[in-house]
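Pasting the structures here.
Quick note: the coordinates plus some simple rules give every number you see, no bench work behind them. Quick caveat: nothing in here was measured; it's all calculated off a predicted structure. Cβ atoms are built from the backbone, for glycine too; each structure is taken alone.
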Structure 1
Amino acid sequence: MKKDLEEIKKLLIVVDMVNGFVREGAMASQNIEHIVPEVERLVKEFTESSEGQTIFVKDTHEKDAREFNRYPIHCLKDTSESENIEELKKYESDAIIHEKNSTSAIFPNNLLINIEKMKSLEKVVIVGCCTDICVINLAIPLQNYFDQENRDIEIIVPMNAVETYDAPNHKAEEWNEMSYRFMKQAGIKLVKEYGGR
């Protein structure tokens, strides 16, 4: 059951926990798999909380997506790659879902409109993948948005619930650490894990 957005105090944004980044296709990485249980735990917690709301942001592209000039074809609309992983599908009916066509989750239609409606919002928790691409490209612009609007809302990134891919010339640990430094500098709170406080 969806909740009254004006009463939401804590928001969980789940970025790109879709099959096309976790389990199948050209952009999937087994390195993401270990955060699945923690992401699911947080989704369950926010779903069951009367003050919590979850937003799923799902990478979803048309065949002519401009992004494919830089990345392999992935997460095409109406394919299993653009669907949430199986563990999260059961929570979709209680969540808000936004599809994105870029590496930034700040741009999907109505995302900021929905956040604007959350007049009681106190904190936003961001989880998912990839730390150095889609997570940071949401966290920092969202911090900028709150600053612009003079909204005193804490953004939290639990480091045990974000991950990036490991590949030649892209060592996950190094890119994670670099992303953490940039996010911390922008005023985002990094925690080892999110405990609901």
Structure 2
Amino acid sequence: MTSSDCTWLLGGDRWSRKGRSHRASIQNAEQLQWAGIPIRTDDKKKMISQVRIDGRSDWTIPFLNAIKHSYSNAPFYDFYWREFEALILKASQVKYLWDFNQIVLPELLQFISYHHLLERMEYISGEVDWSLLHKFDYCVQEHASHTYMTPIRTASSSYDANLSYGEHHKSFFDQLSIIDLLFEVGPESFKVLDS
């Protein structure tokens, strides 16, 4: 996102439990863990923009507890925790996952001083006009997303093997969510992403 002139957030692909539209990868001690939002069983074959959050039980407690457990000793935990918790609780009031993500992502970008990226983002809730790709010099697709979204043959992977930053855990895990960057690096996360 940081090097692109335009970022498409796609809601028209079929929802997949393997995707990242409903879950975030976080580091818990020496392993990768997923903090997820439950999706209603009867919506599991719908498009991402149409799936509903399963609110029959309070999923926010285990979600927030997973984040708290993983990052309570991180350098910027105390700096961000109250705002992050309030953001998740506010966003949890919506019915659709698509709406939840449109509330949370802009705020997370604001937290890490990347709110200017919002001007380059386009939410596409339905079908994508792939013919529009010809107007761009190059295309980058989320790393390993071919298992849960339409692969773009001409796209490069977003994976950057050189990306790393200090972690309060003993080892660095790559491909973690922006939540990890938030609590580990804080407001200077842009220095990591711009490097």
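A few remarks follow.
- Top of 1, 2 by FRET efficiency 1/(1 + (r/R0)^6) of positions 32 and 56 (r between Cβ atoms, R0 = 30 Å, to 0.05), largest first: 1
- Structure (1, 2) behind the derived value 6, 22, 27, 18, 14, 8, 2, 2 of P(r) over Cα pairs in 5 Å bins from 0, in percent, for residues 128-167 alone: 1
- Parent structure of the calculated result 0.95, given that Cα Rg over 2.2 N^0.38 Å is the read-out and 1, 2 the choices: 1
- Computed 1.0 for distance in nm of label points 7 Å out along Cα→Cβ at positions 24 and 112 - originating structure among 1, 2: 2
- With relative contact order in percent (Cα under 8 Å, 6 or more apart) derived as 31, matching label from 1, 2: 2
- Comparison of 1, 2 by FRET efficiency 1/(1 + (r/R0)^6) of positions 48 and 144 (r between Cβ atoms, R0 = 30 Å, to 0.05) - largest value held by: 2
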